[in-house]
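None of the figures in this text is laboratory data; all of them are computed from the coordinates on show. What you see is a predicted model; the values in this text were computed from it and never measured. Cβ atoms are built from the backbone, for glycine too; each structure is taken alone.
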Structure P
Amino acid sequence: MLKYVLLGALNYRPLTGYQLKQFVDTSAKHFWYAQPSQIYRTLDALEKEGLLISQIEPQDDRPDRRVYQITDAGRADLRAWLAQPQTDISPSKETFLLRLFYSAQIDKTTVLTQLRLQRALRQEQLMLFRDVIPGVIAASLAEHPELRRDALMWDATRRAGELTEEAAIRWLDETIQRIEAEF
């Protein structure tokens, strides 16, 4: 699926690998994560498939940079993928839940500390969805009014992230109470 994260970003404009990593870390972080090495491997594969092209841009005061651009074939592949119905629920890997699943093996204080830390992290992420991302979307839309439909989709995924964090915080509060009372 990283293929489509990258093709989707490149569908807006040509970007460097570094800019694509920034895009993944900011715009897509709440539903997709990738290491730089994964991004560059995928970019190489997409170029071999003819879904994007790259060219070296010389820079005067810095090392040259490689800029990637989606091809017509890449755009067609992206649109075909977008049009396919999602017929299953994507499996997720939650390291924290895996840890918690086996946490009867450790002491109550450690479990509660981990739960409270997770709650603080989720609260921080929730504030990002509520306070920061709407402004980023609004600024992008003000600069590029032609992206009105895109901004609607961006906000829909932002809202999904917001609701996910709210649910996680409610669940963490409930779990903390249960462990305090029953562990």
Structure Q
Amino acid sequence: MIFLKLIGGFLIIFSSAILGFNYGNRFSKRFENLCFLEQCIKILETEIVYGAYPLPDALSNVYTKGNKKVSFIFERIKSHLLGSREGDVFNSFLSVADTVKDELSFKDEDIELFLSLGRILGSSDREDQEKNFRIVLNQIKLLQEDAKMEMDKNEKMYKNLGILMGIAIVLILL
């Protein structure tokens, strides 16, 4: 009987620790993905401003050259852009916004910045595009700083909280 209680207690602590680690890892995942998104946007800027590639080709090159954890969204944008009748860039960005938020652990302000990139692409000449890319990249830097502070503050807390909740549940059940 005691053996079953020990196994049950261990399973409770283990499962709550996994929950705490999963929730805590969302903070580091957001920071990491914002860094990868910055890299992809820099590649996109290079392709459009300096390479003068058409947008679908530039998006394809971002997918090829960027980190696949984030660059897959640019391939989806390209597919939507080529598959839609109106060929609206913003609607293509909007079509992947929910996927981006869920899969990359982004917050609403991250998605809004991502959508603002979709609003500005193809709406002006290359010089204005370059200025707009600089603005977006500066905003990403600010979001990265925010994500880093959140990660430092919350990640360890949620991991420890998961373990401690499991121990508390086991103590209550004993």
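Data for the structure
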quantity: Comparison of P, Q by FRET efficiency 1/(1 + (r/R0)^6) of positions 3 and 43 (r between Cβ atoms, R0 = 30 Å, to 0.05) - largest value held by; calculated: P
quantity: Distance in nm of label points 7 Å out along Cα→Cβ at positions 139 and 155 - structure with the largest value, from P, Q; calculated: Q
quantity: Computed 12.3 for mean projected area of the Cα convex hull in nm² - originating structure among P, Q; calculated: Q
quantity: Source structure (of P, Q) for helix-only ellipticity at 222 nm (-39500 (n - 2.57) for each DSSP H run of 4 or more, over all residues; to 500), computed value -30000; calculated: Q
quantity: Which of P, Q leads on FRET efficiency 1/(1 + (r/R0)^6) of positions 91 and 123 (r between Cβ atoms, R0 = 25 Å, to 0.05), largest value; calculated: Q
quantity: Read-out Cα extents along the principal axes in Å, for residues 51-106 alone, computed value 58, 39, 10, structure in P, Q; calculated: P
quantity: Comparison of P, Q by relative contact order in percent (Cα under 8 Å, 6 or more apart) - largest value held by; calculated: Q
